[in-house]
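Each structure below appears as structure tokens.
Just so you know, all these numbers are worked out from the coordinates, no wet-lab data involved. In this text, all values refer to a predicted model and were calculated from it rather than measured experimentally. Cβ atoms are built from the backbone, for glycine too; each structure is taken alone.
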Structure 1
């Protein structure tokens, strides 16, 4: 018994057509107001970063250290979440602005943009929550579905998940190199080493910028500035980890097998995105600071639409799900975080705790995220 058993193949395809119509509407009326939005966010982010780094030149004064660190952390969160993630998705390519384009943007993260785009934009968004295909399920380190075989190493996952949160950008950078595929012989070590060299080059720039250059420029405030950069990066990493995990791993987000998506149609792909994602309820400020990934369902349905449109699309998507009898998983940040940690703790232990319902697959013509 699955949550889609009540839907016919025609229902699933009509669900997809309705979402296509919503997407087409947004594409048709993208314009100057959207462009102003992203340029304004970039201006605010850059202003916060310059202001924070300037204040930190007197970081030996505790109020200046707190203010500068808070400004820098906020700037880093905005750059990664609402700007970098969404620019690299191609959400703003339609502007034809070479400075805000997925082919030219390099973000403030240890992950090289090109490697991240392959692992995230293509693999994750095509095979969302499909076991054995979507490597973002547990990031190859954690058991987040009862369908994943248990291993004694998972007993420690509540603890190493804390470490992953603090060092999230570094974990993702290494993860994008797909080391486990090289160990299994699914990928050449030459290709893996080439990717690792790219990670090292990017990591070197990040380390020099935050932990050498700016602390040295501060002169006598070297140590306070170094600590401020460490704190700002840790805050950004923990926040990104929290938002991303809340969008993918709380109770209510389902997982699928490769067999279930055989012959998957466009409508079936849309249904899987809804069932495999979860939203976070909150204020406009929360949505901006989360990169609008608090609308994870809408992001998975429309990964290349401007993120500022997700809040207006969410009620329409929710209504559509209600009409078709599909769950629309959402909750407060505290509730979703608790659900994530509940799952991580439960599945650290042997034995399944629950069985995901899965999704029925309509058969006619295959489709991938690249076409959406």
Structure 2
């Protein structure tokens, strides 16, 4: 079974040290003072990330995934659309998967529709548009009631889709958004609109919401056995809603690093645990405010695997194939197993974290393109 392979990095501000966080981070990760941010250092990091994007496009990645987080030292992307534009300018062929815009925290969904359409036009129709609810922190930092998150998400989604697919001018009067005139000049190249993916961390609501609309679902940060269950739920729900589904409707994100030797990959992979005690540190009122998610979603969240969740060690994550490191043969073998078990048409490679040396990341990208990706596309 052939797959599409995507490159991803959070674009971390890798100069943030564990000692600095231990001394200065207080209640939650997003309260670390921005006085520790050095824009000159960030400029150099951005240049490296964009060089990685360009190389990923050259060596044969099918796409590059981007996202956004706010007030986060581990993600220098407060705007997924700006990063998507940068990707469009340094690449020529790969898809640009925006996973995604945190639409519940915007006050102007029409502008989001315009921006995504603009990137689609600039890139020549290469955009995949993802919409996300965002973490509770995204709502808190935007001064939006977390209990309104799902309502705002659904209304913003509906307004964006109508903006892309209807000729203006028209009026929108909803519960959360009010537009006297909707008539943006910019519309996407892809018709009726760019493909829509919905990324999630395996909550029942997310899987069902995507499946009922026929949107592809991307599983982020789940254990493999949980992903198998959400995959089954997705396909059953989508088929009940009248959609034909196949591998192209499901994707899986995995942290992975490939090097010339297993030993070198193992050393580089340790960077995936960068500041893992602090990356998602948060008090309960910020991490799980009342009304943000259902009880069912809260139960499933215990199986979400990211740095800072679950308490697993580096070696345990490798043993569970939640984190894959090795030479090309090792990585091919393990990813083929995931591909075949999940029947996932998209593999999202979280390939860079923290202070990984740029030269090693570039070599990893080269090995992905020349060795691993061609093998993954074979039966």
Ranked by relative contact order in percent (Cα under 8 Å, 6 or more apart), the structure on top of 1, 2 with the greatest value is 1
For which of the structures 1, 2 does the calculation of FRET efficiency 1/(1 + (r/R0)^6) of positions 62 and 206 (r between Cβ atoms, R0 = 25 Å, to 0.05) return 0.60?
2
Using mean count of other Cβ atoms within 10 Å over residues 222-229, single out the structure from 1, 2 with the greatest value.
1
Upon calculation of Rg/Rh (Cα atoms, Kirkwood Rh), for residues 174-213 alone from the atomic coordinates, which of the structures 1, 2 produces 1.15?
1
Among the shown structures 1, 2, from which was the value -16000 of helix-only ellipticity at 222 nm (-39500 (n - 2.57) for each DSSP H run of 4 or more, over all residues; to 500) calculated?
1
Here percent of Cα pairs over 20 Å apart, for residues 14-93 alone has been calculated and equals 42, so which of 1, 2 was it run on?
2
Ranking 1, 2 by FRET efficiency 1/(1 + (r/R0)^6) of positions 6 and 54 (r between Cβ atoms, R0 = 41 Å, to 0.05), the structure that comes out highest
2
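Assuming 1.21 is Cα Rg over 2.2 N^0.38 Å, for residues 134-197 alone as calculated from a single structure, say which of 1, 2 it is.
Working: 1: 1.21; 2: 1.28.
This value belongs to structure 1.
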Which structure, out of 1, 2, was distance in nm of label points 7 Å out along Cα→Cβ at positions 46 and 142 derived from, given a value of 2.2?
2
Between structures 1, 2, where is distance in nm of label points 7 Å out along Cα→Cβ at positions 70 and 350 highest?
1
